[in-house]
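Quick heads-up: structures coming right below.
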Structure I
Amino acid sequence: MLGIATFIFWVFLAAFIGIAAYSIKDLGLEIGETQVSTKPNGELLFSSPIFIDNKGYSILNELKVTTVFFDESGAEISTASTAVPTISQGETATITHKATLNLTALLHKGEGYLLEDQNLAASVTTGLTLAELLPVQISTNFTYPWGAPFHNFRISQPSVGNFNATHYSVVVPVSFENHAAFDLTGNIRIQLFGNGDKLLSETQTSFNAPGQSSYANEVELQIGANSESFLNQNAYFNIYFSTSLFEYGPLVIPYA
């Protein structure tokens, strides 16, 4: 009798697991369009609506969606998870999965994220338990197109002219394209160093560059009349970026 009971138990257990597993094919899972916004602390917020339609025969428990971003070396940049305790049989649910990306941390991974468009590697893992018994996990990798906020940042050939008897003016053309999915406002600080790392002048200019727009301006520096001799092939600029979302610098650019 014990053997018969054990056999029946295993038959029912196998049937139960089979029904739970079969329910996966009737599970509707769809990810909507991701919206990108900025947070006051300088982070990018990715919000993705996820639509779940449990048409199967089993309850879904402990549904968890996890997103991980990686840099170009494969190191983890950020991770975020969204969980739903239970989705009953026949129930339709919509959740908003939110992932964040710290811009300061990303830019310190490499100057390329500031100046060059590239792809961020990411993975999405969805885990759940069917009928409170059968754990299921699905993972996928994808790339997120990263638009550089200061794409093709350039200082064109400066021009030197007389300002007065004691100073020269150096006019510096500055340009870039904001390829990011967010607007940029802030300040650019420019330091001009001459031969022997001598600080000749510095100034600061404010800018406003909406997402997917170009920016161009001319910034004027004043140097002492006796400092022009320092403007040779060894002269260079130190550029510092200060925005409401991040700060970065110095970016070193040769004078000519």
Structure II
Amino acid sequence: MTIEPKGKENRAVSLFLFVNFTFIALLFLQASAGAETFHYAIVQWGFKAGDATISNTGPVVYRGQQTFLIVFKAQAINFWDEEKIYADPRDFYPLFVERDLNIFGQKEKILEVYDRTKSEIRVTKTAGDKQTEQVIKRSGSVDNIYGFIYRYRKSGSFKIGSVLDIVLPTKDLKIKLVKRSNLNVMGRHYDSFYMQSHPAQYKIWFDSAAQKWPLRISGAVGIANTIMEMTGHDE
């Protein structure tokens, strides 16, 4: 039996820790490079009904896990929705989602915990002093629309005619990159890529420039017949 010298053993452990730390650090540096906030007007029936933001905040540790935080906020008359998506920094699929809702004075907090190993989502809802829990069984990588938008901006093919599957907690969709389209946003004309889902729920217009800004999003706000139109962008 050969006994490895203790110094060599320590060097091996140190190398292992260094490689893993470097890998995680690179993931976080890559993720934090995308920190930004998009500002939107919520438009309903041609009139402004409220405001919304999507903030790709960057890396945070949540419940002991390394995550990439995306925050969506929407405010209109008698409507407030804040959604914090703690996504896997490698692929931007959700790990945890926290929602804070106030609709016509009805307040509700929701926590979604995504467990890929068990193919389930555990949903806890709290309204006042009442709490309910539900387990949704879903196989594969379950998505979030804001996580999808960020991921497609970073790694999508933007090939006309391509069709992607989106698995959401309660439904399955296919989303197709339909065409290039001229779009007027913020008083400017943009060359954009237009996507739409089937069944009909989401429509997304991405700027064709390198950053692929989401210029207009339809179907993402929990108010009927609304469109989010970009009014500004901060980095």
Structure III
Amino acid sequence: MKAYFAYLAVLVFAFVLGVSIIVASLRYDWYTVPREEVSNFATELYELPHGEGLTQWYAGIKKFETPRKLLDDLGSGLVVFSMILGILFLVSKFPLAGAKTPRWKWFFLVLFWGMLAVQTPLSILYHELRFYRLEYPWWADSIIISIFRIFAFSVIFGILGTLAFLFFLAFSKFPAPLWIWSRRHNYFSWIVSIFFALPIALLLLLLPFTVRDGAFGWIIFEVTLVYLFLSLRAGIIQRKIGDNP
């Protein structure tokens, strides 16, 4: 029980820290020059070829930036990170020792589909906020293309992911202790764990950069996928050992 309260305290601290960083960022303007000057800079590049204009824009805009963007992104990332961890903790006690997989396989898929369903709305919010911050020149089509890519990715990954997860779920038994390990089937536990450790390691490597950038949707995507991969690992081992660990 002490571990639960300690973990919740850490999540609350991360949330409060994120909010505090966002508040601290308000002492700065977005740029060291008036917004009109930033807009004029975009207009100066309008006649250039599209690719060259964007290259000069992203190189030149950095000269006008203050620490506000970095602080705002980091603070937002910490807030979303603590919130998704809090939700998963309430649902499964993840990532503590007493954590469990979803109780039902259909709920596993609901988590997966729900995680993908929020990607496009959060991508719209993400890019709208950055458009307000004048991160994109007014003549660029960056927002529409980026949002469409997220939508297309969500659909394709949703279809392929559902097929793959249905395959693995067929060999799983839920619910199961998330950190289950069978001494009797030690080699099997190692093989299954190593198999799922590869994508989990990649997600965990990406997560700090995603939090730093304040990418709402990707934070939820990466954290949720880590839990789902761990759940599959546990479910497969649970089915193998049955009632004989």
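None of the figures in this text is laboratory data; all of them are computed from the coordinates on show. Computed from a predicted model, the values in this text were never measured in an experiment. Cβ atoms are built from the backbone, for glycine too; each structure is taken alone.
When distance in nm of label points 7 Å out along Cα→Cβ at positions 72 and 112 is computed across structures I, II, III, the figure 0.8 traces back to II.
If helix-only ellipticity at 222 nm (-39500 (n - 2.57) for each DSSP H run of 4 or more, over all residues; to 500) is computed to be -5500, which of I, II, III is the source? Answer for the origin of the read-out: II. Source structure of the calculated read-out (log10 I(q)/I(0) by the Debye sum over Cα atoms at q = 0.10, 0.12, 0.14, 0.16 Å⁻¹, -0.53, -0.74, -0.97, -1.24) within I, II, III: II. Quick check: 14.2 is what I get for mean count of other Cβ atoms within 10 Å over residues 144-151, calculated from one of I, II, III. Which structure matches? Clearly, the read-out refers to III.
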